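The data blocks that follow each hold one structure.
Just so it is clear, none of the values below were taken in a lab; they were calculated from the coordinates. Note that the structure is a prediction, hence the values are computed from the model and not measured. Cβ atoms are built from the backbone, for glycine too; each structure is taken alone.
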Structure 1
Amino acid sequence: MKLLEYEGKEIFERYGIPLLRRFGVLRPGEKPDSLKLDGPGPWVVKAQVLAGGRGKAGGVKLARTPAEARELAGKMMGMKMITHQTQGKALTVEEVLVEEGCEVAREMYISVVLDRKEACPVIIASAEGGMSIEELAHTSPEKILKVPVDVEAGLLDFQARQLAFDLKIPQKNFRDFTAFARQLVKVFTECDASLVEVNPLAITKDGRLLALDAKIVTDDNALFRHKDLAEKPDHEASEIEKEAKAIGINYIGLDGDIGCMVNGAGLAMATLDTVKMAGGDAANFLDVGGGASVDQITRAFQIILKDPKVKAVLVNIFGGIMKCDNIAAGVVEASKKVGIGVPLIVRLEGTNVKEGKKILALSGLKLEQADSLWEAAQKAVAAAKP
């Protein structure tokens, strides 16, 4: 799950990470006048979307007066934003953060990520932060620092000090930085994150060390340990994905037109790859589960067919925990309940596969059977073509 900036900063605040004062978040249905702005200003108005490069796309504005801040916040609500990270797709701004402004003397980059090769968290940092960090990593990789971290011990004192030296942290901010770095690692480990990023980490002209941004990506598989995070909305999930999650179906919408129903995540990935090799594109990843019932299969069909892009449905089931004859009976019953109006291709394999194929053949349903995944993928691609 990806958290918006203000949600990440709420977590940072609990860990004592230095932040600018936040005045509030404007949400749908609220008027800009509801923002309570005090102090001398200036104020920074930030669009809350899950993408970097907001500043270049007009999603970060500086306001000199409360009236200007409210006006900018109101204009940002509902705006369509395209950045270098949205792959050409426009994101709709549904929330806007207003916080204290500051004068920045220096910007740095720092993050904690999971290094799967080394099997441990790794701090990635650079003395040159800000919006062009991706370009820096490409053109000057020697300027990127990497510090492996023991997941149990956390960031050790000598590692934090060495990182501060390497980033040329001023003596005045040295202690604050080492404390900040240790706490950032704690956020990563204690929140079961896959990424915690601050870009930029700033030293202001009045000498403060501040996290000006917050990006946190958590591991969905660990949300059972974090009820507060599990209750937050998934800002990237479509309405179909939210509905599937609520009924216990693993579903991710994709850009293709072939709906896929598969039991098992590994088999689902293999199915998507095979559809691609056959010249098509899957409309979804859907793992109905190893012990799928008739009700589960019915709901899976309903979820798949809610996507208007779907022009054919490919069912690829391996009868292991459930036998193929029971699966076939479930597919037949579910198909009758749902009323599938697009071509249906079914491939069964596993225990009692002959009995399962016979049930499908005698069902009277308009469907095609396949003996292999490759054959099924080819039939689905052909069926989806106009």
Structure 2
Amino acid sequence: MAPTEQALQALSTLQPSLDVLLEGMLTAYSPTGEIGPVVEQLRAALPSWSIHPSTDDIGNLVATVGQGPVQVALVGHIDTVRGQVPVRRDGDRLFGRGAVDAKGPFAAFCAAAVAAVSVEPRLQVHLIGCKDEEGPSHGARFAAPHYHPHYAIVGEPSGSAAVTLGYKGTIKLTYTRRTDSAHSSNGEASNALDDTLTFWNRLLAFHSEHTVPDSAFTSLQMRPLSLQSVDDGMGMEATLRVDFRIPPGFDVLKLQTFVARYGLGGEVRWEGWEEPVVVEKNTPLVRAFLAAIRAEGGTPTFKKKTGTADLNILSPRWAVPMVAYGPGDSHLDHTPTEHTTIPELTMGARVLTRVLLQLAQRESGQGRARP
């Protein structure tokens, strides 16, 4: 039997426990900053698959499968946004917070790593379940200098027949305007809330000038996160928080200059800056995915997303072929009906298994593996 068929057969023996593993992960509610429950659940469940995880110094769940020279990092995140979705099954659908984003992809990572390494001794797979991806991405930032893989796959829902090549960047603005109180009859007096709304309208005009019709990925996007005002009788303070999604090639300094010039004297604070990223399409990793998806009967497609992911952080630091991939419909991210299907989860694991085997064979065949 060919190695690929042997690996897929090994994967099929894991199949009954794959959805059980994911169900356990979903039951272990783990919003950003509180991943302890899912870490403990995985540390209890994965040894039955011969995966022996530990935690690194920041709290990421980490494990290495295999000892070969060809190193592949499978980087998922095991935190979720807040809001508990009751864990339940409905036919072949499995509901729960994280089923799509991104515990489902990480469960598929674990199964594929075990199946591929079982027949390919040249592989070494680093499983990294990061913390805080739905927040400041402390987990990926900490992990970056500790690994030197040949290839990396970030676990995000692309759909089992698609590969994600790009994410927009992000930056957040907090704008605070303060004014002295004045009687409402004084039409010339400055009002902090009025000024803030005027500033927001100016931002809308700037945003409109940088919108590309029918192309969300190449457009500047923005949305208000909060607007608050307080008047204590002596003065008024208004605070506006705005999230910007930055397309590749956009000059962030232009935005910051506009805000400084037309901010009506408000105090400005910028935070959370992440560069946009678009990875190379013509790489052995992408070609391996295309072949694997076709071998599973799928028609491969490429995606570029308007959000951000740990790909933004790891791609410039590792400078190796990378993509984001994972089973699940990303339209269900963060929704009260978040769910995946068992066939989708299974196909994702099968595609990943094929990809890992192809990478090991290619690197070893050309003698390019690093120690």
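For which of 1, 2 does Cα Rg over 2.2 N^0.38 Å, calculated from the coordinates, equal 1.12? It traces back to 2. Quick check: 2.7 is what I get for distance in nm of label points 7 Å out along Cα→Cβ at positions 34 and 234, calculated from one of 1, 2. Which structure matches? This figure was derived from 1. Kindly point out which one of 1, 2 the value 6.1 was derived from, the read-out being distance in nm of label points 7 Å out along Cα→Cβ at positions 146 and 362. The value was obtained from structure 1.
Structures 1, 2 were compared on relative contact order in percent (Cα under 8 Å, 6 or more apart), and the highest value belongs to 2. Quick check on the output: 23.2 is mean count of other Cβ atoms within 10 Å over residues 114-121, derived from one of 1, 2. Which one produced it? Going through each structure in turn, the value belongs to 2. Taking mean count of other Cβ atoms within 10 Å over residues 2-9 from the coordinates of each of 1, 2, which one would give 15.5? Structure 2 accounts for this read-out. Comparing 1, 2, where is mean count of other Cβ atoms within 10 Å over residues 50-57 highest? Ranking 1, 2 on mean count of other Cβ atoms within 10 Å over residues 50-57, first place is 1.
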